[in-house]
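Each in structure tokens, the structures are laid out below.
Values in this text are rule-based calculations from the coordinates and carry no lab data. Note that the structure is a prediction, hence the values are computed from the model and not measured. Cβ atoms are built from the backbone, for glycine too; each structure is taken alone.
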Structure 1
Amino acid sequence: MGDHNSVNGVTQLRITNYDKYLSRPALRRKPSALRELQRYVGSGLVLMAGGMPNGELFPIVEADLVLRDGRRLTIGPQEMKAALQYGVTKGMTDIIDWLRVLQRQVHHPPTLPRDSTPPSASSDMDLIMCNGCQEAISKTLEAVLNEGDSILLEEATYPNVMSVGRPLGAKAVSVPCDSSGMIPSELQKILATWDTDKCGPRPKILYCVPTGGNPTGVNWSLGRKKAVYSIARKYDFLILEDDPYYYIQYSRPLTPSFLSLDEDGRVIRCDSFSKLIAAGARLGFISGPKYLLQKLILHLDSSVACTNNLSQTVIRKILVDMGHDGFLRHGEKLAAFYKERADKIVAIAQKHLKGLAEWSPPAGGMFIWMKLLGVKSSQPVVQRVIEKGAVLMAGYHFLPEPRETPYIRVSFSYASEDDMNKAFTWLAEALTEFHEAKRNN
């Protein structure tokens, strides 16, 4: 697995060989000749080798961002010049430096080099920008999964993970969960009884949404994270921590992340500004072992070439204005807002759906996961509600291997209180009609 090192008398285990986790395409990737030119950007050398357009012809020179409090943040001519030009694949240095400080302040990653020391060991934590968590998920799974590999998942999870996994020929392994997250004993049982002849290689990656679970609204407890991390060490798999709702936990202090527990360098963490600052900016960042991120950069080189410099410039401008403490206060404000909406939708559900459905109050994020009582498949009920005028999501979309389920996912992030009442009135009507039709048959 790695090398044992003793620090202050404590034995640590760092992963030194990451090739064993990588897919065959990832192992074959080589640096792009054109992207190799990035090393010379800003060097003072005369650049005549790249394909950068002449920025003097771009129509935008500068811009003002008008904030909700009426203040203006100006993106000056020099900043705008950089924002409109191609950039380096891993992202702009100034925003990466700001985020590295944030990760240290919030997560205290054991593998993050001290102060401004650059990563050197394969397992040292590095950070790169990406076009939202979806790109981070896609590129990571493509770098890890081969045909016939398996991926460990929560029993109800973000559906796009298998939209990536299935075309790669990967198989989903669903692990039972409860209101505290994935159940460690169930995960242990799956791995301890794994039959490689029937199931193929033992899984080398686990994917999870541990905060404000999509679709469940569940926050994994710290105890569960510790237990699952311990199992990851025992069976030597990576953890892909998709955490766009981390700052939308309804209680403080924030529950420590998998990244905060990662002594080995086996966690790839995905953060996003989509739920916090601007969904349309499509900007996120990945924190993880230097070696694995270098492999992701090679893939990004041949696909997006570089993360949107204009988005990075706008978001950085806002982040610097907020400061790290201000950013955390912004997260608290969002959490309070969504907590109020969660309480509202629970009260409305109690009013309209008592005896017709069951649910647990969300602990974070913007979704509530509901079980329709006396229903084998929620799909026909959801279709009837759509006909009445509201769109909900049938639960089968969120199962790693689609099957009939009585669950539905309801988002409460933007619907008005009046619209929530309408939607749940129609849901109650649809359920009543369903049960009446069932009795008449």
Structure 2
Amino acid sequence: MKRITAAAAIGIVALTATGCSAGGGGGNTAGSADKTGPIKVWLSNNEQELAWGKAVVEAWNAEHPDEKVTAQEIPAGSSSEEAITAAITAGTAPCLVYNIAPAAVSGWVKQGGLVDLSKIADGSDYITSRGGNVDAYATDGDYYQLPWKSNPVMVMYNKTLFQAAGIDPENPEMDTYDSFLAGAKSLVASGVKSAIWPAPTSEFYQPWFDFYPLYLAQTDGTLLVEDGKATFDSDAGRQVAEFWKTIYDEKLAPNEASTDDAMSAGTTAMQLAGPWAIPSYADTVDVGFMPVPTSDGRANPTTFADSKSVSMFSACENQGTAWEFLKFSTSVDSDGQLLELTGQMPMRTDLANTYADYFTKNPNYVAFAKQVENVADVPSIANSVEAWQAFRDDYSAAVIFGKTTIDEFLSSAASEIDKLVAE
């Protein structure tokens, strides 16, 4: 799965425009956890995920002829989440949607569009027994989403370009900021246009693929916001920001957007990516993966989970069937099929041992199976999209374009986010 504007991004306009109260469109009292019958589900338009969804639906329907599931792709729009938001407003949302970004959930809860899975008899128990410590995915203590799969962000690199720059492609030894910068300089000196090329554009989700993974690594998993307060106006936040500013100041990354797939074109040697990149680049780039760097090169650093969830929508009438199908589609067998078909990591406890045969046959994915034990996600906060946008705007001005200072960025963004979260 190639990055579709980094998580098929969440529609900013749609999500910020739906700050209506619960019941403001999307609420439906007709549904209940006792009702069974036909349901509709929406799936990502990713080819491999569609194949997985079709197989799971066919298996369910063969065993449940009176509770038929009909699946379709999420309707086209500027983003998947924008289409979902519109459907909530119109009362036409399906029972389940797969592949949603956790950052969208708090807005939909506020809109009254989601079913509280914690209120289903075995809801919380199933979610926590499958996923382990998933408290970060709760909204006000309740689960309106089932954490489904994770794409841990690591440094993806072109082994051929590393070799040409005199860097050992099997053991790059670029785990500290200093060694990473030294390697990046060697790459550019060898003739590569950019050592690493994070998107320099202004979308609110872009920090998830530059600043945030390194911040999580540097802080051993501190979220951007905790206990209602921004955390990044700190020594760790300053270290990460200074690292990226050095990348741009030293011309190791461009501050303009790529006009093509820079990895395939060979114009960049590194990107931050998840396991989706392995099949995406199988025919074009011999890729390797390494953990994101930290100031001190610590082992097994935390990184951004880039997870996706499944939610049940309040327009669903036959919620009993929807819940049973949700469990069916996230069982050990179904998750194994997801792993086989997509290479993406189901959010299950003891992943590596549960699917040991898969990882033996697919060694390129072992690094991600290990990394999935050390991930963190976006915080579940009010005004999530607006908060990330405020962060991105100030970060871009200071780090990417050098219009303000690092201290001004950290202070201004933290202050604005604290206000947004408190609303």
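What to note about this one:
- Origin of the value 25.0, where mean projected area of the Cα convex hull in nm² was derived from one of 1, 2: 1
- Looking across 1, 2, the calculation of distance in nm of label points 7 Å out along Cα→Cβ at positions 339 and 403 that yields 4.6 traces back to 2.
- Source structure (of 1, 2) for relative contact order in percent (Cα under 8 Å, 6 or more apart), computed value 27: 2
- Between structures 1, 2, the greatest calculated value of mean count of other Cβ atoms within 10 Å over residues 99-106 is seen in 2.
- Set 1, 2, criterion mean count of other Cβ atoms within 10 Å over residues 67-74: the highest-scoring structure is 2.
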